[in-house]
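Quick heads-up: structures coming right below.
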Structure I
Amino acid sequence: MAETKTFRAGVFSVVKHCYLPRAVAAHPRFELVVVTDDADQPDWVHERNQKFADEFGIPYVRDVAKAIAEYDLDMAAVSPEAERHCDLAVRAADAGLHVIADKPMSTRLSECDRLVEAVQRNDVKFLLWNRNYLPAVVQTKEAIDSGAIGELQAIHVDFYFSKNAGPPKGSRAEGDPPINWLDRQMEAHADGSDGGVGKEAMGELEIEGIYPLGYIHMLTGQNVQRVFARTATHFHQANVDNDVDDLATVSLELGGGVVGSLCIGRIGAASHPDIGEIKIHVIGSEGGLVITEARPEVSIYYRDQPPLEFKNERIANENDFLLMDDFARALDTGSEPILNAKAGRDIAATVFAAVESGKTGQPVEVDC
């Protein structure tokens, strides 16, 4: 029966955070059977892939076509460098595989378009990884849909991550070479702050913008039509050296007469006692809501606590499991996942328009 089928998943590279394939493995409807990547990838890519394959006791095949042909796959979990997300996802879709891909969708809108076309042409399902099943986000959606605040008129999201990104701005001595983006991301892998891993430098809008814009898309049901952004490099030397933002504000004009805004930044570990200031503000015709995204949470302090251990721990957070539940439901019923290829592409278009606006100082129409 379809509802009891176990889906066989291939891990198509796992060089960034491995939360995505781990979430696949943790759900009873999915089974990891192989890790695969292209043979011409550099040694560090093969090392990370092999380490993950060894942990799960599955083969690592340095040939994507061979893995597809020999392992009877139903789907691909795609988590390479950001600039390779769409290429691997397209190849999976063209082989008839369903796809879950890590964020950001791509570093280029043309690649997003290529992926949307491949998903539609091959009639497969695609899920872009997101945080839309966090309890606070779900409760916000329920409040809006119930009419508790009347007709939605405006939305704002604060999305400040209190994580470091290497040496602080101004720390590079005169004559020192600029920080290489990929080298910095590889170094950051040890503490999980390598959200922008890849050769192409990405600012915080590109790395994390999917999350707050995913909230806005789900809560409003509207696409962004025009943006105006101010971007800055305020905190981190790697961002200065690679000319990408670590702080931004974006004004949004959405369909249906809704207006929105977004503040985003990687603001450094010293700036906030928790993971960061992450809140959703919504205003309706009859009232408003302010939702703290991290809650419910508990604070834990004890003697000799490791300095990098979070003192504020989220509870009731089943986002990863619920995303996989959602994907299984899509495969069973033919419904669309909570954030599909077209929505992911439109969010990417909003990000790229905001980056352009930040550089030009002018409003930019979003290519929807």
Structure II
Amino acid sequence: MQPIADSVYNHLLGFLTESGRRLPQLDIAWKSWGKLNPRRDNVIVICHALTGHADAEEWFSGLFKGDGIINLKEHFVICMNVPGSCYGSTGPQSVNPETGTRYGADFPVFSIRDMVRAQQLVLDHMGVKEIQLVVGGSMGGMQALEFAYMDGRVKAAAVVAAPGRHEAWAVGISEAQRLAIRADARWQNGNYEPQNGPVDGIAAARAMAMITYRAHAQYVDRFGREQREDGLPQVASYLRYQGEKLASRFDALTYVRLTEAMDSHDIGRSRGGFDQALKSIRPPVLVVGIDSDLLYPPVEQQKLAGALPRGSYRELRTPYGHDGFLIEFEKLNDILKSWTSELPSSSIFSKRIAV
């Protein structure tokens, strides 16, 4: 897979994962918009979801356009491709500099916390003093929550369509997708050649995921009982197309490792439990639930917001299900702008910054 980024930060001092595995070098691909001001405090960090990449303007376009929450005359925006992904950062198909061969199945699971620690290395390298907002949806929302806990530079965070921990329902969905990938004869225990990977397995996994990314009513309204001329149901045609599309651009082992990372997500792990950990988060946090979300039902976001000292809950109402945060940009911008207008007067969202 080709990097989709402006640059790659090469961390040459080694990186120790939460699980105890050490990588001799860690590369983090990133893309930015706007200009970092002299005080280095006008920063917005965008965190991407499972199959996303550093070019947030492509998949989060509505936040950049028109009257979106982002103002590139004032804000320096950065999005970093997480380690373990296949869009420029160190991942399963990267070459281990100590062996000269691809990591393959030997590539470790990076937890959500590891992902945040890796991104902090880039921000430290840039000399960032304050992060005015960190925002992300789904896996990106998990990162945003961890940023709020782990990084004292964060002044506000927006967690969209993401829970405080991966519950059994979501873990089960992830495991079913991994089973589909591993059932492909080309899986080879994860040590396949990239050009001959388990494309059927990842296509099946993506088809499963698409069921949870949308909602019952949307499938019924869009497809009904319609069939193609060859008799294949239109919904089956749609799912096959989505699966094949992802298989053409995304690595199967990457998919396995990133879903395992999501399953590890628990803000309370090794921190005294869920409620205790959330009590430690000082910046204001907006939690956005989606009323039709099958993957992360709104009750999970409500629970998260209620346990945060400065938590706020808003609900995005849409027939599009979990994917609504990538579709309903006008509604999401309205929610974000309403919330940021309530932030302290020192926020970059309530004053202009000289850049």
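Values for this structure:
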read-out	value
Structure (I, II) behind the derived value 14.4 of Kirkwood radius over Cα pairs in Å, for residues 243-306 alone	II
For 1.00 (FRET efficiency 1/(1 + (r/R0)^6) of positions 99 and 339 (r between Cβ atoms, R0 = 30 Å, to 0.05), calculated) the corresponding structure among I, II	I
Per distance in nm of label points 7 Å out along Cα→Cβ at positions 139 and 203, the highest-valued of structures I, II	I
If Rg and Dmax of the Cα atoms in Å, for residues 131-170 alone is computed and equals 10.2, 33, the structure in I, II	II
Structure with the greatest value (metric distance in nm of label points 7 Å out along Cα→Cβ at positions 235 and 347, set I, II)	II
If percent of Cα pairs over 22 Å apart, for residues 59-194 alone is computed and equals 60, the structure in I, II	I
Which of I, II leads on distance in nm of label points 7 Å out along Cα→Cβ at positions 123 and 187, largest value	I
Structure from which 20.5 was derived, mean count of other Cβ atoms within 10 Å over residues 91-98, options I, II	I
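Taken together, the values in this text are just the output of simple stated rules run on the coordinates, not laboratory data. What you are looking at is a predicted structure, and each value in this text was computed from that prediction instead of being measured. Cβ atoms are built from the backbone, for glycine too; each structure is taken alone.
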